[in-house]
Structure P
Amino acid sequence: MTDFRSATAGQNWQANGDSDSDKLVVVDNLVKYFPVKGGGLIGRTVGQVQAVDGISLTIDRGKTLGLVGETGCGKSTLARCIAGLIPITSGRVTFDGHDITNLPRARMQPYRREIQMIFQDPYGSLNPRRRVGSIIGDPFAIHNTATGNERKRAVQELMERVGLNPEHYNRFPAEFSGGQRQRIGVARALALRPRLIICDEPVSALDVSIQAQVLNLLADLQDDFGLSYLFIAHDLEVVRHVSDSVIVMYLGRIAEAGPKDPVYDSPHHPYTAALLSAAPAADPEAAASRQRIILTGDVPSPINPPSGCRFHPRCPKAQDLCSTDEPALEVKPGDPSTHITACHFPVQPGEVFARAGRGAAGEQT
């Protein structure tokens, strides 16, 4: 069971029954701001992009945590902070009980064997001038774990494990399809037998049929090696299929989080409800009966986010309180203790929205 805690709301919320031994990654009040430089020769800082603002979460061993939200909400930045690829502004990241927050490069290297990433673009994430065998073999070379024929044999075993022909060891990335290139990325991430793999939209650039193959491969690898995944995606149905728990982010903060079924079946944050209303439905009757929630306006700038609830300028249920007071990330009445929402006026079952936008009220059916 994954727990979620909102340090920005002054809480230290934990799911019942969780033990510290189950937690592989613990993120505590993580903040990442990027400075905005002004013009001129000096280039002084004139503002800050609040990419991630006080996120707390855990990732359990052998489980998958899904992360969804609009482009620009901070999903990939959060992932890169957890992986130690970029320094964080404040907060703490703990991996298997060890504080890895902003560690120097030499001290971080042992943990890089345990934390790997699969990137979104199967074309841009592979060097087109290098052969596949060298690309997959890089982790062995960097960490001095295999050399010569031993490395070649390990690489070919990885290629076979992810569904590639080991005889294609000397081919270049351009000689593979998009789905095959993503399998190369999976093999590279798997090389050192990590415990956490961060999947940053690993199937969004692939055809639907190929998506299913890659998702099934990731599921098989998780079962075989006990992997934990942080899975980032725009496709809500993909996230529901692969995840045990889900976090919905909006403008650098958590809007709603919990086990996938309560979040998907009974969303309480208007933003979550709007996302789900836009997701394609396989059943035509269900699609026809679904209320489509159209949000007005654009996502506010993370340089100058709105006061109070950051979603209130676009929210169909917003009231005056929403513009002044930040809502606590908490369990709402009738929800399980693992399902939390940051909203003053949560969505109720059967509620119909008259319109989307500032000040629109919901109606009960």
Structure Q
Amino acid sequence: MNSPLRPDVPENNHEQRKADHIRINLEEDVAFKKVTTGLEKYFFMHQALPELDLAQIDTTTQIFGKSLKTPLLISSMTGGTAEALEINRILAAAAQEVGMAMGLGSQRAAIEDDSLADTFRVRDVAPDIPLFANLGAVQLNYGYGLAECQRAVDMIEADALILHINPIQEAVQPEGDGNFAGLLGKIEAVCRQLPVPVIAKEVGWGFSPQAARQLADAGVATIDVAGAGGTSWSQVEMYRAPTARHARVAGAFIDWGIPTAVSIQYCRQAANLPIIASGGIHSGIDIAKSIALGARLVGIAGDFLRAANQNGADGVVELAQILTDELRVTMFGAGIADLTALSESQLHTEF
């Protein structure tokens, strides 16, 4: 049944929705307007005598048994359209070259229409990287279960499954699914039965301590905080609004959420799990701060999408290399030799 907010919205058109999301993210300013990631409040103590060789700074890490040359993740973005097929293959080829992880966009469209599965399949151009399948957790309340989760994993030969959790987006989306009641138990059932790890991912509003504890207890392997300060998905949906009333409601939540830096610390304190930091991260300095606050990997979406759109795989590779160079110089300037030491380092908020 449609919400009273959107009584005349037709049945879901997944392909059109995904095309809208790509277009809006490329053409509109959908960043938070007032809320920031909070990362700007922290700094590393500069070490004029780092006693390190810059060439020996080590940015390698591991997740789910696979090694990465850089702690970067191309965060989940798209799939289900011809344009998304091209974008995903560009991103995956670049991820393979750089040695970073990649998440695919929601595979619901391909679960419901197998002809769209090829828009997600990228393993042939990215044989070695950690690759994450993706479904909306709320679909577990709309008929999905272990079988659909396994299909998503098998479809792309994934190393893990992302269950994205996005109540605000669903609430303001014209076609949104708003029944989140009783969802935690169904997430737990998937975590206990699926043979690959499950990643719980917000999409831009962050996880609270309570949510992090609940997810850890349910058996998720990793939490992607996806905090506030990056892309405002309520604003993306505002641009898709079918009525002025809908646009006003969606626009009211442009600055809703828990800032990325805060959510990383909430999750670190509440759940003894690897953390992925994402949400408004744009530089190697931000990456270093995120790891120092508690993250294992750092996800970036919009910047990689724009790089792929403008310059193809070469643009994505160049951006990843720049970000890794910035990370390495940050570590050098702070006197930190590797990511383990970075994760144990102290950030400062005042001189």
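The numbers here are math on the coordinates, done by the rules we state, and not lab data. Given the structure is predicted, the values throughout are model-derived calculations rather than measurements. Cβ atoms are built from the backbone, for glycine too; each structure is taken alone.
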Query - Among P, Q, which structure scores highest (criterion: percent of Cα pairs over 26 Å apart) - result: P
Requested in this report: Given a value of 18 for relative contact order in percent (Cα under 8 Å, 6 or more apart), point me to the structure among P, Q it was derived from.
Outcome: P
Query raised in the report: A value of 0.65 was derived for FRET efficiency 1/(1 + (r/R0)^6) of positions 134 and 246 (r between Cβ atoms, R0 = 41 Å, to 0.05); which structure in P, Q was it taken from?
Result: P
Query raised in the report: Here helix-only ellipticity at 222 nm (-39500 (n - 2.57) for each DSSP H run of 4 or more, over all residues; to 500) has been calculated and equals -8500, so which of P, Q was it run on?
Result: P
Query - Label whose coordinates, when distance in nm of label points 7 Å out along Cα→Cβ at positions 46 and 302 is calculated, return 2.0 (choices P, Q) - result: P
Requested in this report: Identify the structure, out of P, Q, from whose coordinates Kirkwood radius over Cα pairs in Å, for residues 110-253 alone was calculated to give 16.2.
Outcome: Q
